[in-house]
1. A value of -26500 was derived for helix-only ellipticity at 222 nm (-39500 (n - 2.57) for each DSSP H run of 4 or more, over all residues; to 500); which structure in 1, 2, 3 was it taken from?
2. With Cα Rg over 2.2 N^0.38 Å as the yardstick, tell me which of 1, 2, 3 scores highest.
3. Among the shown structures 1, 2, 3, from which was the value 12.2 of mean count of other Cβ atoms within 10 Å over residues 47-54 calculated?
4. 2.2 is what came out when distance in nm of label points 7 Å out along Cα→Cβ at positions 7 and 63 was calculated for one structure; which of 1, 2, 3 is it?
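Since every read-out is calculated from the coordinates, none of them should be taken as a lab result. Since this is a predicted model, take the numbers as computed values, not measurements. Cβ atoms are built from the backbone, for glycine too; each structure is taken alone.
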Structure 1
Amino acid sequence: MAIRFIEKKNASVELEFDDKILPNLLRADLIRHEVDSYCYDPHPLLPGYRLHVDAKDAIKEIKGSLKRVEKDWKDFGKALINATETGKKTVPK
């Protein structure tokens, strides 16, 4: 996965990703925590997908979001493995 900084200021950060999965996960988490953020395609024919974050300390907010998304993903993976090993048909919430 390729990620590059487009804009890096204390109160505003914009990152460009080569796919939509991680920026959308981060955006959803940031919005849940009341951080102003959005994703967009800068051009429909050129590769790249951007995440823009505006906050008092945007880098800190992104780091916090990354930790939460990573923890959720690990928890989901553990629950899924347990469900498949025990034969349960549902994954706990």
Structure 2
Amino acid sequence: MSVKVRIPTPLQKLTQGQDVVECKPGMIIELIHELDNRFPGIGERISEGGKIRRFVNIYLNEEDIRFIKAEETEVKEGDEVSIIPAIAGG
């Protein structure tokens, strides 16, 4: 079993149109590195210097990782991760 990662529409061009990608369990930052190895360019859109970018929200099973352990949040088999870019406007 693996971890399901939901990819937002703006990043699906990097995942060949896939809206869900399976990754190995581990820490969130390791998951981002795995995504970037498989889909070059996606990592820099999500993180910088080992930290999640301010305008990107990541949820583990519908809970914001900022309220858990941020980039060091552990992800287990069967978990679901959602990457959600912040939307600004007025």
Structure 3
Amino acid sequence: MPDQDDALKSIEEHRQRIDSIDAQIVDLLNQRATEALAIRSLKPSAQLGLFDPRREEEIFERLAQVNNGPLYGDDLRTIYSVILKVSKEMRA
């Protein structure tokens, strides 16, 4: 078992990696939001409604297929439900 100093150093290293991952997630979420806004602007020309529940289910199914854990499928669905809700509420 590591001693306290080693454990504290390891915790700090993990936190730095998490901070880096968080920055990447924010960047990717903003990229996703940009794509969602682009799709939203095209939907009227394509004569599509703004909300497509079938597409949301496709997203959830695809996420379940690519999820290798340790997150549970239900947890990913919860996270993406919020992402999709925010996407619908975004203003261009």
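1. Numbers: 1: -15000; 2: -5000; 3: -26500.
This figure was derived from 3.
2. On the way: 1: 1.29; 2: 0.99; 3: 1.50.
Result for Cα Rg over 2.2 N^0.38 Å over 1, 2, 3: largest is 3.
3. On the way: 1: 17.6; 2: 12.2; 3: 9.2.
The structure behind it is 2.
4. Answer by label: 1.
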